[in-house]
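Q: For reference, the structures are reproduced in the following blocks.
Values quoted throughout were computed directly from the atomic coordinates according to the rules given, and no laboratory measurement underlies them. Predicted model only: the values in this text are computed from it and were never measured.
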Structure P
Amino acid sequence: MSRRTERLASMIQQELAQIILRDLNDPRLVGMPSITRVNVSPDLSIADVYVTIMGTEGQKTAALNALRHSAGLMRTKLTHSLTLRVAPYIKFHLDEDLKRELELLEVLRKVSEENAELDRKRSAKDNEPEGSEPE
């Protein structure tokens with residue numbers, strides 16, 4: 001990404017967060033969506049907005065649909081607040097990176113526990129006096 005697209009993406013992320021917090025009163029937005037990142041196309045025509053939403057799968061889907069439904073309103077507000085001639089089209093996506101990170105951390109925690117258990121067993125075996133038989 002060029003510096004201009006990175007700067008615009010950052011500004012869009014901040015403004016959209018404010019718009020969602022301040023202006024959207026959709027009852028489907030129960031899991032307070034968080035914008036994790038924004039990618040703007042090189043020609044500045046499309047902004048891919050990645051969000052994480054807490055809640056059940058049904059709540060996530062409903063909130064994502066609410067955001068997609070209000071994308072036109074948000075685009076209009078972006079045009080005014082960022083003083084752009086033409087704001088990019090906004091496409092909302094669920095960000096699954098956080099979910100994958102949590103799953104990976106859980107796997108690493110389990111591996112660490114298993115390694116600690118194996119170390120304890122080895123240590124106990126090494127500390128047994130020679131000639132004694134395991135019971």
Structure Q
Amino acid sequence: MAEMLTGVTVRSRVVGGAAVVYASDYLNKLSGERIERECRLQLEAGRRALVVNFRDTELVNSIGVSILMGIIDAAESVGAQLVFSDMSAQTVELFEMLGLTRFVALAKTEAEALATLSGFAAASQGSGH
């Protein structure tokens with residue numbers, strides 16, 4: 001219901017077999033839950049490659065970080081690749097300090113993230129497993 005009240009939606013798009021989800025300027029409880037919901041919907045739709053683009057994100061609070069951990073867990077549970085892209089130096093530093101970078105790949109740009117994931121998608125489809 002909170003989503004209807006705020007009128008803010010999470011932008012996302014599908015590129016090949018990957019979904020790109022765009023984080024908001026401030027990743028807190030409300031915006032984080034929206035991003036998590038969109039990522040889970042993409043995973044439920046069968047996507048096995050996700051990019052979370054932080055291009056517009058200026059601040060991530062502790063609740064936002066814990067929600068990102070939930071997204072990482074959801075992706076891992078279905079064998080999906082997850083890449084965070086377009087992060088500010090401060091956000092990269094925060095994620096490194098908190099250990100998130102051990103569980104998720106980082107890319108400088110969305111294009112770089114998609115290139116990384118297209119290689120994964122091709123390898124996982126061709127493996128026959």
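Q: From P, Q, which structure was P(r) over Cα pairs in 5 Å bins from 0, in percent, for residues 23-94 alone = 4, 17, 30, 26, 16, 7, 1 calculated on? Working shown, then result.
A: Values: P: 3, 17, 25, 26, 16, 9, 4, 0; Q: 4, 17, 30, 26, 16, 7, 1.
Comparing all candidates, it corresponds to Q.
Q: Here's another thing I want to ask about it. Assign the value 86, 37, 19, calculated as Cα extents along the principal axes in Å, to the correct structure from P, Q.
A: Comparing all candidates, it corresponds to P.
Q: If helix-only ellipticity at 222 nm (-39500 (n - 2.57) for each DSSP H run of 4 or more, over all residues; to 500) comes out at -18500 when worked out from the coordinates, which of P, Q was used?
A: Details: P: -18500; Q: -15500.
Going through each structure in turn, the value belongs to P.
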